[in-house]
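Multiple structures are listed underneath, in structure tokens.
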Structure I
Amino acid sequence: MLDSITPVILTYNEAPNIERTLSALSWARRIIVLDSFSDDETETICRRFDNVHFTQREFDQHATQWNAAIAQQIDTEWTLALDADHVVSSALIATLSKLKPARETQGYWIPFIYKINGQALRGSLYPPLVSLYRSGRGIYMQDGHTQRVEVPGQLDKLSAHIYHDDRKAVSRWRQSQKKYAAQEAHKLATAPFKQLKLQDKFRYLGIAPLIVLPYTLFVKGVVIDGATGVQYAWQRFMAELYLQQARLTLLYKKTD
């Protein structure tokens, strides 16, 4: 089935990540990379790969960028949607090579293993994603700071995983999290409470920072991963703290 899959990737200043991601896709006849006018070495790295079709589009939001990416000419039956720090595992490649989807199957949920500084964690808060779906069947919707794909019909699950392996600088991570927090704060301020997911209800109530640290360390078990696991748990704590700060900022703006 590998010949029936076109990987699609969005990039913006992903020089620390994109080479690993593309190297794991050597089996693909064609990879579509839609870049948001990176000013680092992302384009140079991408153009080293003969199977990469590199294009650029000004970024507006994640959902519209993804919809623009999958609207490009894809001549395979299946689309594999990846972030620039999503590295396809050898186990997933083996699974895909033997996969025989049922006619009614329109897409697949794929689990992730999270890495910090290249070390795989035994658990994380990163959810499975519908990363593989029939071409032309997916449409992306904005959901807070990120996007979700809607694929009508039956979705099955794969057990083989993708690695989430982001090695950009911590300062870039911090900057991104603060921007995402502002978008998530707006989502919490406008969405009806009953429609929020459980984790978003905790965020709305302001208790997520108190929950996420022990939950990540002990329920997800990353404390066993040592300093790397603690680093991951601390990142999750800080992300939740940034969100609460953004909510307060939004509240003060409304009261001015």
Structure II
Amino acid sequence: MLLPALIEGHTHLDKTTWGSAWYVNKVGPSLTDRIDNERDWRAATAHDAASHSHALALAFLRAGTTRIRTHVDVDTDAGLKHLEGVHATRQALAGRVEIQTVAFPQSGLLARAGTAELLDQALAGGADVLGGLDPSAIDRDPVKSLDVLFGLADKHGKPVDIHLHEPGELGAFTLELILDRVQALDMKGKVVISHAFCLGALEAPRLQGLLRRLALLDVALLTTAPASRPVPAVRACREAAVTLFGGNDGIRDTWTPYGSPD
């Protein structure tokens, strides 16, 4: 019996320790604590994104997944090293696994001077999608952060996939700013909001208004459905005709020792 192959909509091939010893994370509780810890650990251990991403991509293939969208860290410590490693995996597995890379500013876009220039280089160098991260909570200037982000996407003609962990009304505020730019730049069907935890914590009238705009602009939502966070309601998204899809997120990395590509 033949079945259609699976699609992994959101993972982080470059971060994984697949094939190595488990990493037990004792850092936290904030998001920035985990980001800083991961960046420092990768530098100290010379973590190799090429070999580890290759191992995890093969594990995905064995589990029946042939198309992967992976976010790849781009920051001022590592530069484009992690992206180059995943691109080596993409080339090595061409014809077997289709890997789409998202240039992802995990440490923030404005928070570290020089990140925007690195993202510009990443898009010019073969990254398929431009990523983003919490313009309000991490960059502390959502208007400028999104102006820079969407300016780069417009310059290179690339789609956008933004991690939005921001809760409640803060996340809803940021989401409105994102949707304003999607509309202004005519990027209908070219933007994904990853996680969108805020949509799981809003009152019905506020939620319905945002879902209507998401549907109108064909902005898709990605959820990994973590048990510890509110997530967009599947029924509400379906009723509003909002595209909702899933992914594994990180698998066996410094954020969590758990996960499997099956």
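Every read-out reported here was derived from the displayed coordinates using simple, explicitly stated rules and does not represent laboratory data. Given the structure is predicted, the values throughout are model-derived calculations rather than measurements. Cβ atoms are built from the backbone, for glycine too; each structure is taken alone.
With percent of Cα pairs over 31 Å apart as the yardstick, tell me which of I, II scores highest.
I
For which of I, II does log10 I(q)/I(0) by the Debye sum over Cα atoms at q = 0.19 Å⁻¹, for residues 65-144 alone, calculated from the coordinates, equal -1.01? Corresponding structure: I.
If FRET efficiency 1/(1 + (r/R0)^6) of positions 17 and 177 (r between Cβ atoms, R0 = 30 Å, to 0.05) computes to 0.95, which of I, II did it come from? Matching structure: I.
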